[in-house]
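Following are the structures in question.
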Structure 1
Amino acid sequence: MKAQETKLQGCFILEPTVFEDERGYFFEVFNEKKFAELVGYVPSFVQDNESRSTYGVVRGLHQQRGEHAQAKLVRVIQGRVLDVAVDVREGSPTYGQYVSVELSEDNKRQLFIPRGFLHGFAVLSETAIFSYKCDNFYNKESEDGVFPLDETLNIDWQIPREKMILSEKDKNARKFR
């Protein structure tokens, strides 16, 4: 496995070593020892989540605040998405900046997003199955979010606006500023 730190400190793109032959492929999705070597620490993951979505769905930008903040290790099992992390750590030199990376069943990349980030993704394929590990349990009272089409962030979701599908919660989320 290889890791590349993004411009947002603590946020890493992870690329597995894939072994392929005529039978198919094999790779380690997660190895605690290797993860610690590459990222510098290992969160204690306590919850795995999975969603299935269709083309044009934009989920996010979401986070858990305070003691319920979550680090996430995200990947795509089927299809392809544009995954986005926005730094909202107070005092961070990259506050308000984002990274986006295409995650797909073909490239098998993962994105590690530490606590203190908004997170979202847009489905670029006909359907996508998205999976992620969290280092803290979901808490409804601690959920927060920002409108994914906020002009201040100016995220290129790679989906024409008229084809985007947003939940009512995301449509009504607050502005970044």
Structure 2
Amino acid sequence: MTQLDSIPRRAGQVCILGSAEPGSPAYELAGAAGEMLARAGITVVSGCGSPATRVAAERALAAGGLVVSIVPSDDIGLKDWPCSVLIPCGMGDARNLLMALAGDACIVIGGRAGTISEVCLAWLHRRPLLPLTGCGGWSDQLERNPPDERKNSKILSWGSVDELKGRLAELGL
């Protein structure tokens, strides 16, 4: 056994990208996904800027998980942010690159313009994409309509937490 063998392996990290409104099926699945990731020992990375990403972080924390939040502002004093670690990047929307790079994979729920930019950046940097399907929003179309023709990374759709677990297992997470 070498010294390196005794160093603990980094836990998997999964970014939660997207948007969904409270009460919608996508919002409920976002929360359930956050909880499942925490119970699996996977670090949740979230900007907590939308209700869906925020509920994923809240449910991950409630389940005893680790949540890293990368926020666009430079304010380290955010008091109501659901996270274990707060990273205020002070870069505004340029923060989307950090979000795209911070995960071993990116869960995509619904989405608006900011989510699309994160998805394209994740695609360019070869991060697997896990779009929620069956709940509306453009994440429903991501597998059929990827960012471009390059096949940079896997796109593995899911419609239930059990399917998401299987997709994460396919990725070794």
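Per-structure values
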| read-out | value |
| --- | --- |
| Top of 1, 2 by mean count of other Cβ atoms within 10 Å over residues 51-58, largest first | 2 |
| Top of 1, 2 by distance in nm of label points 7 Å out along Cα→Cβ at positions 35 and 123, largest first | 2 |
| With Rg/Rh (Cα atoms, Kirkwood Rh), for residues 19-90 alone derived as 0.97, matching label from 1, 2 | 2 |
| For 29 (relative contact order in percent (Cα under 8 Å, 6 or more apart), calculated) the corresponding structure among 1, 2 | 1 |
| Structures 1, 2, by distance in nm of label points 7 Å out along Cα→Cβ at positions 75 and 107: label with the highest value | 2 |
| Structure responsible for 16.6, with Kirkwood radius over Cα pairs in Å calculated and labels 1, 2 on offer | 1 |
| Among 1, 2, structure where helix-only ellipticity at 222 nm (-39500 (n - 2.57) for each DSSP H run of 4 or more, over all residues; to 500) as derived comes to -1500 | 1 |
| Top of 1, 2 by distance in nm of label points 7 Å out along Cα→Cβ at positions 27 and 67, largest first | 1 |
| Winner on distance in nm of label points 7 Å out along Cα→Cβ at positions 11 and 115 once structures 1, 2 are ranked, highest first | 2 |
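Computed from the coordinates by the stated procedures, all read-outs in this text should not be read as laboratory data. The structure presented is a predicted model; accordingly, all values stated were derived computationally and were not measured. Cβ atoms are built from the backbone, for glycine too; each structure is taken alone.
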